[in-house]
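So, here's a batch of structures to check.
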Structure I
Amino acid sequence: MKIAIVLFAVLSLGATKYPTDFDKFDETRLDNKMYLLECIKCYTDKGPCDDAGTFFKKYIGSAIATRCADCTDIQKHLLKLFYEKGTAAYPKQMLLFNQKYDPEGKYFSDLAAALSKY
C-alpha cells in the first residue's frame, strides 16, 4: 500500500502543469503590434502588465529554462507565437527579452526546437 501511495505521488508530480487561467487567451491579440509591444515591455520590466501579462510573466522564465516542459499545448503555442511575432516586429526589444530570460544564450535554441510543432 505504501508503495502505491509513493508511486501515485511521484506520478502526480510529473504531471504538474502551469495553471490554465489564460489558455483561452485570444491569440489574434498578438497580431496587434501595439499590444505585442506592451507584452514585450511587460516581460522586460519596461512597462505595465495587463492581467494576461501578469499571469504569463510569473511562469515565462521557468518555461524558457525548461523548454516549456510544464506548459500545456496551448501555452506552448502561445509562447511560440509571441516569440516569433515579437522577434519579427520588434527585434531590438526582443534582444532585451532574450538577455533577461536567457543571458547566457543556452535556452532559446532548445526552446525553439521544443515548440516547433506548436
Structure II
Amino acid sequence: MQDVYDSPAWQEHLRNYLHTPYHLVFAVYVDWFNPLGNKAAGKTISCGAIVLYCMNLPLEIHFLPENTLIIGLMPAPNGATVWTIPYILEFFQKRVSAFHNGKQLATFNHPQGITVAA
C-alpha cells in the first residue's frame, strides 16, 4: 500500500461517497512543536497545530503547503492536555459534520451554488 487510495477502507466505503469533485475527504493531523526551536537545554514550550489535508488530491500534491489548512493552534506554554484536546476537536468535528449531507456553496465555476459535502 502506497497511499490511502490503496486501503480497503477507501476502496469499500469512501469510493462510493465521492460522487462529484465537490465531495471532499479530509485527514486531520495534530503535531506538537517548540516555537522557540528544538533546544536540548533550556526552556521548552509546547504548541500544537491542527492541520487538514484534502485526501481527494493526488499523493504528489496533497501535503504541499499550499494544499494544507491550519485550522487551529493549541497555545503555549503547556499546550493542550488529554482532557482539553477532545473539546478542541469536537468543535471542529461539529463544523465539518454540517457538510456530511452537503451544503449549497457558491464557487467560481458555480456562482449560483453547488452542493459541497465533506
Structure III
Amino acid sequence: MIDLRRKKASHQLKNAHEQITSNVRTYIQEHLAEGISLQMIADHVGLHPVYLSKVYKTVTRETIGDYLYSLRMKRASYLLLNSDLKIADVSKELGFLAPPHFIKIFKKHFGCTPQEFRTR
C-alpha cells in the first residue's frame, strides 16, 4: 500500500516537473528577443531559481542557459542566411546586450564569426 502511494507520488512529481520544463521552454521561445534571466523565468513559473535549475536539468539533461543559447544560435543562423540584417541587428533581435558578446557566443557555437558564417 505504501509502495503504491510512493509510486503515485513519484509519477505526479515527474509530471509536474515535465510541465514546469514545458512552461520554461514556452516562455523562452516567446521572449527570445528579450534579455531573459533565470530570475525572470523562475518568477514566471513561481519557483526559486536554484530549484528551477535543478528540475529543468533533471528532466532535460541540459541547463536552461544551454537551451536559451541553443535557440538563439539556431535563430541567428536562420537570420544570417535569410535576411540582410546587420550583425548588430541580429544580436539585438536575439536579446544580446552587446554585439561582441553575440559574436563570441556564435563563434563558440559554430566555430566561425557570424560574418564568416554568412559568406560561406
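Since every read-out is calculated from the coordinates, none of them should be taken as a lab result. Not measured: the values here are computed from a predicted model.
Summary table
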read-out: When volume of the Cα convex hull per residue in Å³ is computed for each of I, II, III, the largest belongs to; value: II
read-out: Origin of the value -24500, where helix-only ellipticity at 222 nm (-39500 (n - 2.57) for each DSSP H run of 4 or more, over all residues; to 500) was derived from one of I, II, III; value: III
